[in-house]
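Student: Multiple structures are listed underneath, in structure tokens.
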Structure 1
Amino acid sequence: MSYYFADSNGYIADAASMGGWRAFVQWANGQESEELHGFLEDGKTEEPADLASALESMHADDPDVEDVLRGLADAADSAEDVLIVSDGTTDLDEDEEESGTQ
């Protein structure tokens, strides 16, 4: 199983394998960025341009984590109005209907 990035138009790019995403999140938890922490906590951001800006100056020593970081930065830069990370097991529209937030 793996993670991917999407916006309101659908799929943008692959994010990482489960192990790769876990390593990225562990690294990210040590960073000081409200935008990154909010994205990871919510699994989405409605301000992808702000996230892209925050990620520009970040670098990871681990090359695998750096690949995920650069992929996230590219996805945030190209996302139109929202950026979502998903493992593909949850239909976001279904969740909204069940919770009554749609």
Structure 2
Amino acid sequence: MSEPDETRVNGQLFTCPACGNHMLEEVMVDVTQSANIVDVVGDAEAADPEYSATVSDGGVLDRIQCLYCGHVVVSDEDGPDLFERLTVLAKDWTQPVSEES
């Protein structure tokens, strides 16, 4: 199954006002993350690990932003309950998405 390339909030398609893309991401701070290293390919100048399972522990949701350009849609500076505020913002988005698309 492929990764989705768009974010919907209560059926409304998110469109970034800065770049026009449609995918949101959440950004957390103060997170401890661990990952299983499967393989490392490279040499002394550049090496890239390949990971399998990743586990995150703790952390605080800092902001929700556009995956592509980093435009911040909501942040903790505006107060708590970022996802609830996101649903309010979505009411102003003008592109409802049907289940068929």
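Each reported figure results from applying straightforward, stated rules to the coordinates on display, with no laboratory input. None of these values were measured; they are calculated from a predicted model. Cβ atoms are built from the backbone, for glycine too; each structure is taken alone.
Student: 2.2 is what came out when distance in nm of label points 7 Å out along Cα→Cβ at positions 41 and 57 was calculated for one structure; which of 1, 2 is it?
Tutor: Corresponding structure: 1.
Student: Match the computed value -2500 of helix-only ellipticity at 222 nm (-39500 (n - 2.57) for each DSSP H run of 4 or more, over all residues; to 500) to one of the structures 1, 2, and report its label.
Tutor: Details: 1: -15000; 2: -2500.
For helix-only ellipticity at 222 nm (-39500 (n - 2.57) for each DSSP H run of 4 or more, over all residues; to 500), the value -2500 is produced by structure 2.
Student: Using the calculated result 1.8 for distance in nm of label points 7 Å out along Cα→Cβ at positions 25 and 49, pick out the matching structure from 1, 2.
Tutor: Checking each candidate, the match is 2.
Student: Of the structures labelled 1, 2, one was used to calculate relative contact order in percent (Cα under 8 Å, 6 or more apart), giving 37. Name it.
Tutor: The value was obtained from structure 1.
Student: Now a separate question. Could you tell me which structure in 1, 2 was used to calculate log10 I(q)/I(0) by the Debye sum over Cα atoms at q = 0.15, 0.17 Å⁻¹ as -0.79, -0.92?
Tutor: Values: 1: -0.57, -0.73; 2: -0.79, -0.92.
Structure of origin is 2.
Student: Match the computed value 1.6 of distance in nm of label points 7 Å out along Cα→Cβ at positions 9 and 65 to one of the structures 1, 2, and report its label.
Tutor: Details: 1: 3.2; 2: 1.6.
It must be structure 2, since only it matches.
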